[in-house]
1. Out of 1, 2, choose the structure whose coordinates give mean projected area of the Cα convex hull in nm² equal to 14.5 when calculated.
2. Any idea which of 1, 2 comes out highest on distance in nm of label points 7 Å out along Cα→Cβ at positions 116 and 196?
3. Starting from the value 15: which structure in 1, 2 was relative contact order in percent (Cα under 8 Å, 6 or more apart) calculated from?
4. Determine which structure produced the value -13000 for helix-only ellipticity at 222 nm (-39500 (n - 2.57) for each DSSP H run of 4 or more, over all residues; to 500), calculated from the coordinates; the candidates are 1, 2.
Structure 1
Amino acid sequence: MPIRKIPKNYSNVTGIAAHSKADGQAMFESTLERDFLMLLEFDRNVERFEVQPIKLEWMNELGKPRSYTPDVLVYYGKGKKFTTLFEVKYRDDINKNWSVLKPKFKAAIRFCKENNWKFKLITETEIRSTYLESVKFLLPFVRQGAANENDMMILDDKILELGTTSPKAILASIYNDEWNQAALLPTLWYLIGTRQIQIDLASKITMTSKIWKR
């Protein structure tokens, strides 16, 4: 559960995202944090995550109390990865405020070692990518679910028959008219988003992208 409430911020986008893997409210203080939470929601290796789960406290070299609340604690599936405490920051923010941030990160590293966790600083370089755009596109279809189980079976059988194909080609092989193709398309994106049908998530998703059965 988050240990503190994120205040409204008029220089950054703040809010609460609806994520099924979030333990407590999935609050964010920037669009970068929002995007990172979206990646966690989509990641099959992630079991659950907590936003601002702990407050670290220590005394600095002058004997003054200091504290720091890292952004996200991520729990992975058994045997996947170490539980990881993430701090999400823009690279420019790190460069400008390194002297302030460094003691906080050192405290987080110490705490993680004591708990057999990992601490990781993640920036827009790792978060903002074509993969993120693929996740943003597919996640709504995953959340919506498949409208018709029969459509799922039709698509599954057809891709086994065709092998490597494309969204445009597989729809055209099932229906001749555009209306039925359009009705089938959300289910296809759902199957791709749930990885029942494969696609290169690191490339821009189009109707001519290669898709195949796992």
Structure 2
Amino acid sequence: MYARSTTVHADPQRIDQGIAHIRDEVMPTVQDMPGCMGLSMLCDRDSGRCIVTTSWDSEESMSASREAVRAMREEATDVMGGQFDVQEWEIAVMHRAHTMGEGGCARVIFSQLRNAGDADRVIEAWKAGVLPRMDEFDGFSSVSLMVDRAAGRGVTTVCFDDREAMERSREMGDRMRAEFSSAMDVDITEVIEMEIAIHHLRVPEMA
């Protein structure tokens, strides 16, 4: 499974307009493309930063869609009034504790390997040491780990039923990240907390 994430640095005043455009115009078109599994959208209303992610059944399907989605991406960026960056990922892990309703929030953790060749070792250590602890968090809904092996980059998205649950997990999450990054030579480059505006990524369990 693979994913393409488009980060839009949007006008905070146009977030709702952007959500409606992605939900009503972009999502139905993208989901009709061969190999597309689904779409999600995360938003930070204070900064205007939004992350739109599409999931694909293979690297070939994702690659074949690149030109087709280019115009849609540019149109969506015009609607939201910002600039965008694109990143493509391999989905290494997807685990869901339960189905999430409206009002969910996500903590997005970006990381960088000090040695890009350590990806498999780090993924297996994360699955063995971190993943089982996720279910201990009250209000935990799901977690994904996506990687760019060539660049040695990773992004973990931990989803919660609501903002209160995410906030309650913050201190423990900080400790877990510090322990894991120190033990595995992984640098945590950014942690952001976002509203889940659309949650239809539809990636199957991959734990």
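We did not get these values from a lab; they are worked out from the coordinates using the rules stated. As the structure is a computational prediction, the values presented were derived from the model and not from experiment. Cβ atoms are built from the backbone, for glycine too; each structure is taken alone.
1. Values: 1: 14.5; 2: 10.6.
Structure of origin is 1.
2. Top value of distance in nm of label points 7 Å out along Cα→Cβ at positions 116 and 196 goes to structure 1.
3. Numbers: 1: 15; 2: 30.
For relative contact order in percent (Cα under 8 Å, 6 or more apart), the value 15 is produced by structure 1.
4. This value belongs to structure 1.
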